[in-house]
1. Have a look at 1, 2 and say which one yields 4.5 for distance in nm of label points 7 Å out along Cα→Cβ at positions 50 and 186, as calculated.
2. Using percent of Cα pairs over 12 Å apart, for residues 178-225 alone for the comparison, can you identify which of 1, 2 gives the largest number?
3. Looking at structures 1, 2, which one was FRET efficiency 1/(1 + (r/R0)^6) of positions 258 and 282 (r between Cβ atoms, R0 = 25 Å, to 0.05) calculated from, given that it came out as 0.40?
4. With relative contact order in percent (Cα under 8 Å, 6 or more apart) computed per structure, which member of 1, 2 shows the largest figure?
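All of the numbers you see were taken from the coordinates with simple rules; none came from a lab. These numbers come from a predicted model, not from an experiment. Cβ atoms are built from the backbone, for glycine too; each structure is taken alone.
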Structure 1
Amino acid sequence: MRSLPLDDLTLPEGWSVRAPGPPDVDDLHRVAAAHDVAAAGVSTTSRASVAAHVVGDGSSARIHAVVTEPTGRVVGWASVHDRAAGRVIVGVSVDPGLDHAVADVVGAALYAWAEGEGCRLAAERGLSSTQLDAGAFAGDARQHRWLAAAGYERVRTWWQMARAVLPAEGEPGAFPDPQQGVVVRQVVGDDGEPSGADLRAVHDVLETAFTDHFNYHEESFDEFVERQQQEVGHAWDHWWLVEVEDGEPVGALIGERSAGGAGPDSTYVAYLGVTQAARGRGVATSLLRAVIADAASRGRDRVTLEVDADSPTGAERLYASMGFEQRYSTESWHRDVTCP
């Protein structure tokens, strides 16, 4: 399927679709937050992330479409993210206040647009097919209906977990030292910047650690670093490496700052990987203790993360043993498309 022009989308009479601009950020945040709350009782979308992805640094790898009512009010938003070769992330949010029948039309139009854009991105990479990877909250019947109608299948469940952080956990000695021969360190040097060697070590560890995980897609070093720097909460001093006796990197963790709005900030664990040969040596535990202690020292109130409900490493058991509790669940829905 070729890219579907915005003007060709099927919408109610008088409604329109267009690309968004800076003046739309507040409206897009409103729609996405309302969509989240209606589906899961909690908003997971910050205004800062909307701005970054639509008009900021993160916009270079993303394309967006906005649906408006005849009054000009924004009621729908779709995004397509060129995540890696052969994988495109699709996001669709629709105002939960719309009539169900009208919302179904808007949802169908936006998923049709996303398919076309996914194929266009695949063609730019020289590919004849791609995976469309869409997310939904567990129990969101409306979104599930749209995804099924657009040809997607539910393939995975993810647990969104959180752990409260106590101020005392930021003090020296709050946690036991790592096992003998295991060294945990941040990647930043005295100048606050990481070395190229450390960045490559983080990339290599994560690529190696996740080859046996669900939906692994290889990502080049340059794409990886650029994508991380585009995240709203990116900070080099939230990256850790674990090395063993001979200095070999065997574990890595990438954290991000999550703005707390009226309350304290939190830390989000975006990636935590341990090479297969080093599993069972307390590497993941040491990394989690490091990020918890760091969050406490910064005055944050919690650490959050996402875990595969069917993780081949049993990661959810480790997280539960360290005090992480499930807050809500999300799902991955996939569609593999062949593009002419």
Structure 2
Amino acid sequence: MVRVVLLGCGFMGRMHASVYRLLPDAELVAVVDRDPEKASMFGQEFGVPSFTDYAACPVDHDAVDVCLPTHLHASATIEAAQSGKHVVCEKPMALTLPDADAMIEACSKAGVQLLVGHCIRFWPEYAHLKDLVDGGTLGRLLSLTLVRFGEFPHWSSENWLADESKSGGGVLDMHIHDTDFALYLLGTPLEVAAYGVVDDRGPSYAYTTLRYPGTVVLSEGGWNLPTHTPFKMAFRAVFERGAAIMDGGPLTVYRPGQEPEVVEFEQIEAEGGGNISSLGGYFVELKEFMDCLATGRRCTTVTPESSRQSLATVLEEIRQIRSRTAPPVSA
């Protein structure tokens, strides 16, 4: 049994806590949030003690789940590693590459595992797409279009996501999902070309091309849309001998001369707001990591080094977006 202390009782903390309820080999044993009222209510809901400071948490545990604002990821991960605890840390890994390097070094030195929560690698539809690419049954992947956008996530505690110094903006917080998946699927691109939008919340939307030998990836995403805009995540993969499309409906695979194949997956309902209706990707992600910790295996689906590479690529996207964004014109 892997005993977990959860840091951060916000939207993502609730998603993770809900998964731990479903995992037979993991147990949520305490929650921590600097807001005492939020921590207490969350702890009561999930039947565990609550604290306002991780350093003051006396509960025995094996792992720490970091669901804090991004600017706190590095310090929380390093503190947990130095205490000899394995770490799950939500994406993005950090705001800077030096912070990411410090996280990797601390966990390596302590001999503990670090999983950065790139949940799309585990999301059933995206995992199926990777199987199609790796299996080669549809031939070579010619092009991939990835889309992810929605209204600004107003539900963050004290509106921290609106502060670029804490979140990095919508490109780093949301668009990174698709950049990370492209790198997971195809490796390091030959070329990155990014355009986008910078507003008072930072780099908020990206349009990016990643070029690979024989394959091009187009991705767009961010959070600068008006309130009540529906959240959308979609992809269209075109192969030599078919296509796989998820866009407003179930994943469907198309093969020449054959009826479309609708691929269905179990839905595990999520509660608590936000933009995701299923726990599916989070469940698979945390289950795999808990299984790795219980058996002593290393998680290979997401490694700290691959998470750093995704961060580096998105930071390059942001650099390009900023360099191509004209300053506002004065009236």
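1. On the way: 1: 3.2; 2: 4.5.
Answer by label: 2.
2. Working: 1: 70; 2: 62.
Across 1, 2, percent of Cα pairs over 12 Å apart, for residues 178-225 alone peaks for 1.
3. Source structure for this number: 1.
4. On the way: 1: 22; 2: 19.
Once relative contact order in percent (Cα under 8 Å, 6 or more apart) is worked out for each structure, 1 has the highest.
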